[in-house]
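Heads up, there are several structures right after this.
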Structure 1
């Protein structure tokens with residue numbers, strides 16, 4: 001966590017405090033990313049309009065972010081609005097989501113200040129309506145000096161588009177600096193991603209029970225632990241974030257290596273006979 005971040009465990013509601021008490025504070029993930037899914041289904045099951053599901057989903061963003069800030073989570077990235085949403089959803093719904101984003105920022109910046117949260121964005125945000133971009137910039141500038149949780153909203157975002165943009169930027173750099181293709185490394189690509197300033201996610205959460213990534217942070221989640229819950233996003237709260245972190249802490253991250261409980265390693269592989277057929 002940031003050296004200047006202050007834990008506020010005493011502010012957790014009792015239900016959240018009970019789950020947090022079972023966690024190892026030294027093994028909190030540094031970065032949690034969430035695919036927020038299920039707003040429409042949440043509304044449909046209650047015979048409500050889709051926009052009411054989105055409104056309730058915005059409330060979940062607020063509550064989950066507050067919990068993240070209280071426990072000292074450094075980075076929280078939320079998949080708020082995909083490039084596909086922008087291209088394939090009805091314009092009336094897209095326009096409502098843009099108004100909801102503006103309203104969320106207007107009404108929650110003071111909460112971010114109170115919780116020491118700073119806000120940033122990734123995605124092709126330059127394609128969003130100018131009045132939305134203006135509000136986004138205002139919120140980012142207002143919270144820029146906060147030192148607690150960094151809340152990153154993925155807006156008009158698609159991971160494949162991010163890679164295209166990164167490769168275009170890297171190609172321009174190679175041409176300008178006369179860099180040979182053979183010298184390009186993974187770090188060079190990383191420098192040109194939207195998330196160059198953010199560590200890769202340790203934990204990826206998906207709500208609504210869907211078993212897919214949906215074009216989110218494809219490069220960055222190479223070694224992330226994945227946690228899927230059947231809860232729809234409007235029902236997701238801080239306690240569920242803590243439960244996901246508890247599940248994460250029960251896992252053993254290997255990054256392609258071995259652990260103590262995977263069998264004995266043959267010291268001389270040349271002695272091993274490979275069975276035919």
Structure 2
């Protein structure tokens with residue numbers, strides 16, 4: 001079974017115009033989409049498209065249609081004029097816990113026959129009920145990581161303009177996992193977000209052990225986001241950028257009823 005759990009540390013580090021740093025622990029779940037039925041049948045506390053302690057619901061990902069996640073992925077690839085994916089897909093996400101969803105970012109690793117990947121899709125959710133897909137169809141090896149760059153096309157933080165581009169770095173899916181996203185503007189590193197995780201087996205015992213830390217982390221992360229946003233606005237005096245009208249065809253209304261409805265506070 002390829003599905004597993006990653007105990008992760010998430011780091012947000014702002015370099016310019018003023019330095020700011022915070023981190024937190026978060027449990028991510030790497031789900032092989034071809035194993036969803038097996039997981040639902042064999043793990044008591046996990047369900048697919050049904051209520052449970054942990055659940056993955058297709059409607060929470062990519063759009064709110066009744067299609068499977070893999071079908072919706074291929075729909076997006078077709079719309080973007082990329083080849084469809086016929087192999088296995090690993091979804092790195094945070095599932096619903098007691099039906100509450102908190103997943104500001106999802107990673108889709110499109111595996112080939114050798115269980116490696118040269119393509120990935122990143123689904124980002126902002127605090128305005130919107131989602132955006134960065135389709136990384138041109139990943140190349142960069143040391144121990146795979147990397148590519150894409151223009152910034154989605155408003156996430158009100159303390160960043162839409163200028164610049166992202167450098168994406170992704171590791172292989174193994175005993176450890178790493179992702180890093182850098183925001184570059186005028187050849188300067190503005191900020192980065194990094195995930196570092198250590199693998200655990202996915203079974204009933206590990207799911208039970210992850211319930212409490214997952215709930216606590218989810219509950220504490222939203223206040224932490226609010227506190228750091230207030231610090232950036234009131235103390236660091238960073239410029240506030242209102243949300244622009246989306247122009248990318250890869251931006252869409254989020255199908256989720258998630259944490260973002262609680263933090264749509266404006267500081268201006």
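Computing Cα Rg over 2.2 N^0.38 Å for each of 1, 2, which one ends up highest?
1
From which structure (1, 2) was helix-only ellipticity at 222 nm (-39500 (n - 2.57) for each DSSP H run of 4 or more, over all residues; to 500) calculated, if the value obtained is -5500?
2
Please compute distance in nm of label points 7 Å out along Cα→Cβ at positions 153 and 185 for structures 1, 2 and give me the label with the greatest value.
When distance in nm of label points 7 Å out along Cα→Cβ at positions 153 and 185 is calculated for 1, 2, structure 1 comes out on top.
As an exercise: distance in nm of label points 7 Å out along Cα→Cβ at positions 41 and 233, calculated from one structure in 1, 2, equals 5.0. Which structure is it?
The read-out was computed on structure 2.
Check the numbers for FRET efficiency 1/(1 + (r/R0)^6) of positions 25 and 73 (r between Cβ atoms, R0 = 35 Å, to 0.05) across 1, 2 and tell me which is largest.
1
Upon calculation of distance in nm of label points 7 Å out along Cα→Cβ at positions 33 and 241 from the atomic coordinates, which of the structures 1, 2 produces 3.0?
This figure was derived from 2.
Can you spot which of 1, 2 the value 3.3 was calculated from, given it is distance in nm of label points 7 Å out along Cα→Cβ at positions 137 and 217?
2
Quick check for you: by relative contact order in percent (Cα under 8 Å, 6 or more apart), which of 1, 2 is greatest?
1
When distance in nm of label points 7 Å out along Cα→Cβ at positions 9 and 177 is calculated, the result is 4.4; to which of the structures 1, 2 does this value belong?
It must be structure 1, since only it matches.
Give the label, chosen from 1, 2, of the structure having the highest value of distance in nm of label points 7 Å out along Cα→Cβ at positions 57 and 105.
Answer by largest value of distance in nm of label points 7 Å out along Cα→Cβ at positions 57 and 105: 2.
Every number in this text was worked out from the coordinates using simple rules, so none of it is lab data. Remember, it's a predicted structure, so these values are computed and weren't measured experimentally. Cβ atoms are built from the backbone, for glycine too; each structure is taken alone.
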